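What follows is a set of structures for review.
Read-outs throughout are calculated quantities, based only on the coordinates presented, and are distinct from any laboratory measurement. This is a predicted model, so every value here is computed, not measured. Cβ atoms are built from the backbone, for glycine too; each structure is taken alone.
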Structure P
Amino acid sequence: MAVRNDVSVVGPQGAYVASRCPVWAQWDLLRPCEPLPPSPVAERRVERGRSFEAEVLARLVPLHPTAVVMDVEDREEREDATVAAMREGAAMVLGGRLPGDVAGRRAGEPDVLVRAGGSLAYRAVDIKAHRTHDEALAGVEATWSALGAPGPEAAQARAGHWAHKRRGDMLQLAHYQRMLEAAGFATPDGRLGGIIGVEEEVVWHDLDAPVWLTPSSTGKQKRRTTMEVYDFEFDFRLDIVAVALAHKADEAVPLLVVPVRTSECETCPWWSWCGPVLKAGAGDVSLLPHTGWRAFRAHRDHGVADLRQLADLDHRTATLVAHGVDLRPLLGAVGHEPDSTPVEDIIGSRKSAQLARLREAGVATVGDAKALCPKTASYCDEPFAGLADQVDTARTALGPAAVYRRRGVETVSVPRGDIEVDIDMENVEDGVYLWGALVSDRSGESQVPAGYRAFVTWEPLRPAREAGLFAELWSWLRELRSLATARGLALKAYCYNAVAENGQMRRLAAVLGLSDEVEVFISSGDWVDLMKVFESQLLTGSSVGLKKVAPLSGFAWEVEDPGGDLSMVHYETAVDPSAPAAAQEAHNWLLTYNRNDVEATAALRDWLSTSASQCPPVESLGN
């Protein structure tokens, strides 16, 4: 533990470290292999961020003629110039570098520093090429100010507007806040930080507001402030780097963190190391979908490190654990109490819910409990609801078939309509530029307009144009639904993973005054999330993304390397007027990709309705 506390050997860390995977920070120091080069998607994101930052800074200069612009490349010179400007009371500093926080081991370069009132105190603002707020959607309370008067003193709240709670952005602001405090330039009246997004206005966040739901030592979740979350995460990374340095000097010192599969892995340069490590042997438990850190830690704490060990747990016992039945007293009675002893005599007659679960599982006496698995029951000290499901998922991951029916599913069922509409949208940080719809007429009425239709714009994606595009889609869908109703036909609309589409529809509906109408549709049985239909009845042991499961139906995309992230790269070409031929090629790629997405959803639905019931049951892999 002494090594972990000795962070004085750690060099200054930047603002991103607290929000990145802890293992990433460890490998950045140790460099266990050659890192992967940035993907085209990652390069595009970085380049777009730099370009947008430059555009916003260029806009700020004429709005604030007295602003001090740091145009020196050398870090030490820029730091000295920033400190000098702040001491002289500059109203705004653009592109500066804060004085290094030696004790805190921090370095940082906020895009903008805004002077607070009449004091020599500053607040940090960062520029991000994404949306920062929406109408009528849940988020965090915040205030907004114009670029011409960016300070929070001029900021105002907006009814029905919520700021996006982007963890990385807010932790980055907390990093700068700690640096300002260490340098003596922080405001005494509250911790605020600003983000300038694609709306080109400043959203001010209260960094002391308890907006993050986090685990606590009691096992329950607790709301914490951005500053509290940042302090924990940053200090943890300092410990990780300190231990890594000690390990580098002496390999006998164990590292503090081990590879775990997370959502960051797809873009991490160190997946070249972690990937083979996690996939070795039977495969790490974190490779299972929806595992999460809590489940990974629980498995690790109970000696379950790979998929085989997880698959070997007993499903019946896991089901009892997942439902909160404490099996420890009952198993402790085995061998000490007569087999005929009723379970209520062991766990107490007042625990009616647990007794009901035991009776349902066929455990009425101490003798019945002999068939339960002690290793699986050991999870009773930290039960989680997904344990039984993870046992089955691990079995399917190791099983010979590509997909299995869930327990109790005899026949796979799918809501079907006389008229079916598959919908898929394509978006970038600025918003949605394409809504694609595929109409299938199962009624046999030729007057129904079947086929693919795209609602798309290649113009600059301004809010009015984006809202207008959705209005076109909604008007068309409303008319189609009315036509179906008039003819006595049932219309079903489908998407795959409705979270994204629902969020965008609600956001745009709020702008257009269609919230009630859109909400009724989303909440109705006429709007079907096919991913939920799939997941509720089938198991694959891996990702159930559309690109993974649509091939079960024999469907194949016409474009090479289809993917939502890569579509963003093509979009940049599609809207570039300087290269018309390349733009047209990108248009074709994006339209084909979107059409294939809705065609894939339709093909998968047909497969679910016809062939999926022939998949083997998961029970065939063990009890």
Structure Q
Amino acid sequence: MRRRRVLPFGAEITEAGVRFRLWAPDAPTVTLRLGAGRDLPMQAEPEGWFSLTTGLAQAGTRYRYRIGLALYPDPAARSQPDGVFEASEVFDPIAHDWSDGDWAGIPWHQAVLYELHVGAFSSAGDFAGVIRHLDELVALGVTLIELMPVAECPGRWNWGYDGVLPFAPAMRYGGPAALKRLVDACHSRGLGVILDVVYNHFGPSGNFLHAYAKRFFTEKHHTPWGAALNFDDAGSGPVRQFFIENALYWLEEFHLDGLRFDAVHAIFDDGPVPFLTELGDRIRQELPGRPIHLILENDRNDPTLLGHDRGGPGPFEAQWNDDFHHALRVVLTGADGGYYEDYRDDPVGRLGRALAEGFVYQGEASPFRGFKARGGPSAALPPSAFVNFSQNHDQVGNHAYGWRLPKFASPDALRAAAALLLLTPSIPMLFMGEEWASAAPFPYFCDFDGDLGEAVRQGRLAEFAGFAEFSDAAARARIPDPLSETTFLSAKLDWARTADPGHAEILALYRHLTRLRHRRILPLLAEGGSAEGHFERFGAGGLKIRWQFGGHELRLLANLADQPVAAPEPEPGAAIYRSHPSGAALSAWFVAVSIAPLAGA
């Protein structure tokens, strides 16, 4: 089976040769440079487009666009063999013969997500290295892996959010052919694949669109990275098309099962049809035949975009639920600085609301945001509209040393967190190595040269200058250098450690919890019903939550404190999990989950 998305730009192999097409509205002329030096003038088309079809190119041909005296790679290149500053390569998308023709996808309610960074996940640090550990993820109970961004960006290592060629899978990981082999290998094992994509900015190095397509950006809006991408100003049509085609390209040509859209709160659009709505609707219209999972990162907590899989108002299934993470982190560790300020007044109650209703902030004033209102009502959305996590790349990497949660929370607290994550109705996501309490940090790392590299290094130090623990120069000097290879290598997982007694015990717990989720929680989620949750607080750390499904009620009873608490009245129902024996008092970090039939069901 062969798969291809015919793109309206870039290099497309046709029966007549290779068709090259570029949007360059600021260029008077554009010339196609083939190989080492053959130049072919491109034909001007209306609205700033240039195109040429030639039989002198084929799969494997290197090419660039010459505008004036400068040579530029193709912003829509499928393959960029020698890095973002060199020539692009014509790539034949149908060269890969897919073996997953019977792949039906993963229903969203069955999702157990696993976020990973391709370069740090394995010793090999590439797509093939991920394949070598897929069987371990299957044994864990994962159903969907979520890859951090893989689009080409400068340097030898990077988190991926500095991408500049969004159609080209990074050659450091093996390029487009290797990514297709990874997706095929996942599907053969019953695993789906979600890719993190960045549509809110380009990286600071290697993006040349300013030189010939200034309308790709707009001064109407500004982001932390400068002028915003142009989704609503004059000439925005090709920009919207560029990113919509990118999403469809990943889903169709690479047969991915979904996309996670990074920081959509930094996508600004005052037009009549918001870009996100158009993006989601186009994907739903063009790919109706299999489950496609669209996930947002959205600090605005906008419920109108969510709930697609259960008849919700928007085209997206779910959102990363930072509210759950932040409240949980305050409960587990007592953190109260920065954005944790919004949860410190009643962390257990805040966590209860996140588990029962999704967002903690549903229009209330956020102290951290200057008491501005944040979010909208979310209690009516299904639990599947929220992706919960106790760790992810941001929350680990935001720490100066990239330390993981086990550095800050007790083993009993971590076990309670795992049960809250995996045995409640929202979609759980694990961060690579979490399942065996890996001690490997995940610090911020990148590989920029010159002044940009030094600016990144100094900027990282400045981020923490205001923290008391980094008030002196010696403390700041211990912050890992983001440009150092040592920093990158420190993030690599050592899979041999999973056999160590302490790590093996945690891994066994996670496997047990995921098995329980598959056997006992997923059938409830399949029943449907409102699944609306109701929570109650008792004592210092006591929490009770009930979720109603079609014919059953799922119940959580927990003591999220390091001291025992008097147990409430016993409730009917069959316990599927209990962390400690129950009695007149609930032990510290006690978690029990039970299921009871609804009256009349």
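Structure data summary
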quantity	calculated
Parent structure of the calculated result 19.0, given that mean count of other Cβ atoms within 10 Å over residues 236-243 is the read-out and P, Q the choices	Q
Which entry (P, Q) yields the derived value 28.1, 88 for Rg and Dmax of the Cα atoms in Å	P
Entry that produces -7000 once helix-only ellipticity at 222 nm (-39500 (n - 2.57) for each DSSP H run of 4 or more, over all residues; to 500) is calculated, selected from P, Q	Q
